[in-house]
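Q: Pasting the structures in now, so scroll down.
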Structure 1
Amino acid sequence: MVTEARGVRALRDQIRAGGRSASDVAEEALERAESLASLNIFASLDSAQVRARAAAADAAIADGSAGPLAGVPIAIKDNICTTGETTTCASRILGGFESIYDAFVVERLRDAGAVLFGKTNMDEFAMGSSGEKSALGVTANPAAPGYVPGGSSSGSAAVVAADIVPGALGSDTGGSVRQPAAFCGVVGMKPTWGRVSRRGLIAYGSSLDQIGPLTHNVEDAALLYSVIAGHDPGDATSARRPVEAPLLRGADAAVGLRVGLPREYAGAGVDPAVSGALQTMARRLEAAGAQIVDVSLPHTEACVATYYIIATAEASSNLARFDGVRYGRRTEHAGDIDAIYARSRSEGFGDEVIRRILLGTFVLSSGYYDAYYEKAQRVRTLIRRDFDAAFEQCDVMLSPTSPTPPWRTGERGDDPLAMYLADIYTVSANLSGVPAISIPLGHSEALPIAAQLMAPQFAEARLFEAAHACEALR
C-alpha cells in the first residue's frame, strides 16, 4: 500500500532507493482506489494509462533521467486539462470532453516524472463548498464518514486523506483547496494569484482562480508547489518573479516571527473547538519565540458579498461559451437556435451553476452594473488595502480555515446562503491575491479542524516556513 511511505517526498525517496518500483506503487494505488470506489473520489481513472506512466518512470529512474517526482502518483482535479483522458468539470455539459493539450501544471508534473493518477471529482465547475454539487455524485469524506469533504476540490482532498496517492492538485477560487483540506484533515495551499499558471485550468473566476497542492504535510506541499510554480509565457497573467525556496526549520522558524490574529476572524460564528485549537496554537507559537500581534481587517464583513458578486460575474462571462454550439453537449431536442441554447444549458448545467450564472448575469446587466459589480470592485480594493496595512504589523496571519468542522452530508443542501458563509475566512485571500495555506490542528468529536495561515503576495517561502513551524508545534 502507498501508506508504507505516506508522503510525496518519502515515497519518492523510497522509489529512488530501490525499495519499491514506480510500477509496484501504481499497482498498489490502483488496488486501493478500487477498494475505496464507494467514496466516489474519481471522475475518471484509466488504469492502463497509469501503468504505462509508471513503467516510463521506472525506465527514467533506470537510465538516470528521472525528475524530482519520479514515480510518485499525483491526482488531478477534473477542471485541469490533460491529454488522453477526459476533463469534464464534473458537469454533464462537458461529458466526454478530451482536451487537445495539457495544462501548464500538468506539463510540469510530467516533466518532473510524476505518474498522473486520474481526475478527481469536484463540485461542478468548481462552484460549491461541500463536494455535493457534482453531476457525478457526492464525494464521501474518508476522514469523517457521513460528513461532507468540503469543496470544490473534494476529490483531491479525499484522495490524499484516503491514502490512495500522497498528493493532488486542486483549484482555489474562494477556498476550494483550503476548505476541503481542512475538512479532510490534510494540507492545502493556495499560491499568490499569478504565481502558478492558469493555462489549462477551465476558468470559473479568472481574477480569483489559482491552482494549488493538497498533501499530507507542509514539506510535501512545498515540494509540489516548487514543481508547478514559475513563469509561463503562455499565460499573460503569470508572474515573472523567481520562485523562492523555503527554509523549513520546524519550530525554530517561530523565533522572531510576527503572527497576526485578525480580530474580525474571532466572531460569534466560530465553533468553540476551532477557536480553542487556534488559541492553543497561538500560545505554542508565542512560547516558541513568536510575537503574537492583534491586527484588523475592517472590511471582513463585506468579503462574502463582494466575492459572490465578482466570482459570479466572472463565471457568467466564462461559462457563456458552453452553449451546445461552440462548446459543450448539445441537446437532443432540436429547435431554433434560441431553443438549442436554452435546452443545452438547462440540461447540461446543475442547479448551483445555473444559480451563479443567473446571479452573475444580473449584476453585470444594464442598470445594475454600477450598483453591484463596480461597487464590489471598489470594496475589493479596500479589502486589499486592509491586508497591506495588516502585513505592515505582522509577517503572517493566523485564522480559522472554516468557522466550523465539516457538517453532515445533505445538511445544508437547501440553504445556499449557509453554504456560502462557510467561505467567510477563505475568500479574502482570493480577493486580495495573497497566498494561504490550511494545516490540520486536530479533531473535535472525531471531526477534523484546521488553521489557515496567510502571507503577503509572493511570500510563499515565508508562508511555508510558518506553516512548518505550526506543524511541528502541533
Structure 2
Amino acid sequence: MTIAQYQHWIDGKDTDSSNKRFFVDLNPIDDSVYAHAAQGTDRDMTAAVEAAHASFQKYRNSLPKEREAWLLRAADILENKAREFVETLVDEVGSPILKAQREVETSIGILRSAAGATRQLTGKTLPTDVTGRMSMSIRQPLGVIAGISPFNVPLIKNIKHSAMPLATGNTVVLLPSEHAPVTALKVANLFAEAGFPSGAFNVVTGFGTEIGDTLTCHPLVRMVGFTGSSRIGHHISGLCGKHAKRYSLEMGGKNPLVVLEDAELKKAVQGSVIGSFLYQGQICMASSRIYVEKSIHEEFLSNFLAASRNLGMGDLRDPSTMIGPIIHEGQRSRIKKHLHDAISKGATVHCGGNWQGNRCEPTVLTGVDDQMLINHEETFGPVTVVHSVDSADEALRLANASKLGLSASIYTSNLRQAMRFAEKLEAGMVHINGTTIQDEPHIPFGGVGDSGFGRESTDPDLAEFTEWKWITVQHS
C-alpha cells in the first residue's frame, strides 16, 4: 500500500519543506500510518507569512461580491465533496461517521454565513462639533491572520479560522494540529478550487512546539486565532501581549450539566450521554461534571448507566458507532492517569474504565472529590462524573467551582429556575434543557476564565478582523 505524501500549501501551490523532511500522520484506530506530511520549519512559516502579506496588498481591495462568490463556491464544493471529507475525518482523526457528517454540514454553514457577512462590513457617519466638517468612520482589514487549529474538529476549526478573515479582506496562514494535517490541506485545495487568489490562504504543517511561536511572533501577523489547550492558550496570549497583537482563544472546558428534580428525565439522560460521549469525549464542550438533585439521583444514574453501557464501539463507518479511538498515545496516557488517580483515592467506577485497543469504554464515576485530578482538569476522553447534590443552589455553586467556563447545561421544568441558572452560571454558553455540546455558525462561540478570550462568530468577527479609521472632510 502506497502512503500518500503531503506538502505545505504556500502562495497557491504545493511547497516542499525547506528541510525536505516529513512526519508521520497516524490513523488512531490502530496507529497505522495514514499519511506523511511536510515537517515545517521556521523558514517555511516565514515564507507562508510573507506570501500572505504580499497577497493581502491586492486581496484587501477585492469586492464584497467577489469574496461572497468565493465563499459560496467553497460551500458548494464542500457539499459536493462531503463524502471525501467524511472519509478523511474518519481515517485521520477517528471520527465516527455521524460526527464526521455533522462536522461537514456545520462547516458548510460556516462558509455560507461568512459569505453573507461580506456585505455587513459597515462604517458610520458621526456627529461633529466642528462647523463645516463631515465626520465618518470606516473599517478596514487587518492584514495577515494566523490560525492555529486542533485535531478534534479539524474541518470546523480550519474553516472557522479562515472563513471570516477571508470574508473581511484579510489573508490567512494556518497551522493545523500535527494529528490532522491532511484535513487542513484539503481545505486549502477547496479554497483554491473556489477561486481564492494565490497566497490568500496558506497552510504550513508540522509541530506547534517547533514553529508555532514563529507564526505568532512574526511582525507581519496582525492577529492570532487559537483553539486548543488552556496551557498553550496562555502561552500564546503572553506572546501576543508582548508583541501588541490581537488574539482570540478557544480553550479547554470542564463543563457542568445540572439535572434538577423537576427535569424531564429521559431528555436529561439523553443529553448527558451525548454531552459526555460524543466523539469519545474529545470535545471541549463535553459534559464532564453532572450534578443531579438527590431525590432523583439513583433513578438518573440507573438510566444513564444503562444507556452508556450500550453505546456502539464498532466500525467507525457504522452509524450505530459512537465511541471511536483516542487520538494518540499521549492523550490515552492522560485518561489512564486521571482514572488511576481517581480510583486510587476512592472514586467508584460504575461502568467502563477498560480499553479495547485504542478505545476507552464509556466510563461513569461517582465519589469524586476535589483531591482528584479528574475533578478539575480536563480529561478529554469518554469519562464523566456524576455528583449528587442537595439543592439547586448547591448545584449552581459546584457548577461554578472551576476556572474553566466554556459551556453549561441545566435541565428543569421551572422557567424561573432555568433563567436564574442561565444568568448565574459562569460560562460563555448556557443551554436550557439541552446538552452542553452545541454550535451554530452565527452564534458567539467561546468561554470565560481559562476557557477562552474573545468569541468566534460572524458579528464578533466583523470587529475582531477589522480596525476602525476615522475620516474627516472639511468642506467649508
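Bear in mind that the values in this text are calculations on the coordinates, not laboratory data. None of the values given here were measured: they were computed from a predicted structure. Cβ atoms are built from the backbone, for glycine too; each structure is taken alone.
Q: Comparing FRET efficiency 1/(1 + (r/R0)^6) of positions 56 and 80 (r between Cβ atoms, R0 = 35 Å, to 0.05) across structures 1, 2, which is largest?
A: By FRET efficiency 1/(1 + (r/R0)^6) of positions 56 and 80 (r between Cβ atoms, R0 = 35 Å, to 0.05), the leading structure of 1, 2 is 1.
Q: Next question, about the same structure. Hey, Cα extents along the principal axes in Å, for residues 184-455 alone derived from one of 1, 2 reads 60, 43, 38; which structure?
A: It traces back to 2.
Q: Comparing structures 1, 2 by Kirkwood radius over Cα pairs in Å, for residues 192-239 alone, which one has the largest value?
A: Looking at the calculated values, the largest one is 2.
Q: I have 4.1 for distance in nm of label points 7 Å out along Cα→Cβ at positions 112 and 296, calculated from one of the structures 1, 2. Which structure is it?
A: 1
Q: For mean count of other Cβ atoms within 10 Å over residues 336-343, which structure out of 1, 2 has the highest calculated value?
A: Once mean count of other Cβ atoms within 10 Å over residues 336-343 is worked out for each structure, 2 has the highest.
Q: Right, next: Can you tell which of 1, 2 yields 23.3, 81 when Rg and Dmax of the Cα atoms in Å is derived from it?
A: 2
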